[in-house]
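Enquirer: Given below, in the form of structure tokens, are the structures.
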Structure I
């Protein structure tokens, strides 16, 4: 067992220090992100072809943001080595942190969608939901910009820890949001009559998406908090490719692919007023 453990440690360190392995892992992540972006783009096109008369619905915006965040990640990992040596250093931080913020916006949009459904079903006021969504996201982006500027103006270990803990807190807020509104919507659907059309399918859909998103944002929060105090868990360096692969597979690539698959159903096609199907 000791030999096996030491062998695994040696292999881990060998891979981390190998430029060839770093490139392979980063290019593999880029390919995975490109695949998810392509899936989201195809689904966005299918939705647009199905209901071209509607503008930017929540469903369309959700898929567009998935295309954007996964596309940006794919580009970043394709040029990961070049990004590491960009000057000034603030450019590195912006390029590496911005996709995480976009991912937060993408999935809090899903929370907003569920919150609106829940409030409408319960005849609760929902006028404040969209302003709250915009306000939270605006606050998050402004806070991150201020952190970037402060880090650029006076770099310090404190600012690095503060930045990572802030992002860990933001991720935890998203996890709680999924648990709160996903859980409420799930419980509400369970109270519907068993014979209700689509009840079981919607139950599974909401339940699985809630579990997936809550889990991925909780893991993201825990790893970001861990990396704030342990340099060995730092993700923003070249010589931790295995940790990068595990992290991004767990918190972005796999959850995004699963959620896109679960929410793959197209909106119903509208029937023209001049057309009446034979009864």
Structure II
């Protein structure tokens, strides 16, 4: 007997369809095995597929399992917002109006619901490890040449998924980078990171503050992610400890553009509420139907 599972494909971190990062969402997934979830994630062939389950934590509204084609992830950013969008669009009612609590591999993650439809998640706590000085030469090679590193030291930020965050001297430099896959793979192995994210500052006339590009190695190939919620969450945890520390001019928000080199226009909105970073963006559903198993 075949089983029908409700399914959505959501475009995350863009108010304009086809400009963000796609996410597959499988609703009512509590009857699926881990093997079936992984098989579906491999079949969708997206960076992540999420599976909605009943929560086991009393404070949570729902539980999410997040899978890449390679296996389960404890946390990821655009799946967090995309899953919340899919649930709310289906009429899901949170326990507390205006707020959702997602249970996932890193614990409970709070999500706010704005009146205009923007969703934002509170960045999980993170551990930070500066890149060892002896790896700087490999970093230069991995970046495709001299990356023109900015003021901050390259740092591995771990919030369940581990990103090596590398500041470059400007948004223009960020957009020109051409990473070298073998060196990048070696560097990620050496520092035990899931991927590397470069970011550079825009000038005062831009409508965004930072440009970001995020890279992973997948099946031996270099892959650039269109828009990366977890890397942006890692940056939001890193900046207050470094760039914003003791800075009275720190405005409690900033904006990031990502996906430019992928012909996307992802927009990430970061706001600090009581010194805690919230990562926001818009989503839209582009495909809706059922998966038949």
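No value in this document is a laboratory result; all are computed from the given coordinates. Note that the structure is a prediction, hence the values are computed from the model and not measured. Cβ atoms are built from the backbone, for glycine too; each structure is taken alone.
Enquirer: Suppose you compute semi-axes √(5λ) of the Cα gyration tensor in Å, for residues 152-207 alone for every structure in I, II: which one lands on 23, 14, 8?
Expert: II
Enquirer: Of the structures labelled I, II, which one yields -25500 when helix-only ellipticity at 222 nm (-39500 (n - 2.57) for each DSSP H run of 4 or more, over all residues; to 500) is computed from its coordinates?
Expert: Derived from the structure labelled I.
Enquirer: Check the numbers for mean count of other Cβ atoms within 10 Å over residues 48-55 across I, II and tell me which is largest.
Expert: II
Enquirer: Using Kirkwood radius over Cα pairs in Å, for residues 24-87 alone for the comparison, can you identify which of I, II gives the largest number?
Expert: I
Enquirer: With FRET efficiency 1/(1 + (r/R0)^6) of positions 16 and 192 (r between Cβ atoms, R0 = 35 Å, to 0.05) derived from the coordinates and found to be 0.45, which of I, II does the value describe?
Expert: Matching structure: II.
Enquirer: A follow-up question, please. To which of I, II does the computed value 21.4, 77 (Rg and Dmax of the Cα atoms in Å) belong?
Expert: I
Enquirer: Next up: When distance in nm of label points 7 Å out along Cα→Cβ at positions 32 and 64 is compared over structures I, II, which one is greatest?
Expert: Numbers: I: 2.8; II: 1.4.
Structure I comes out on top.
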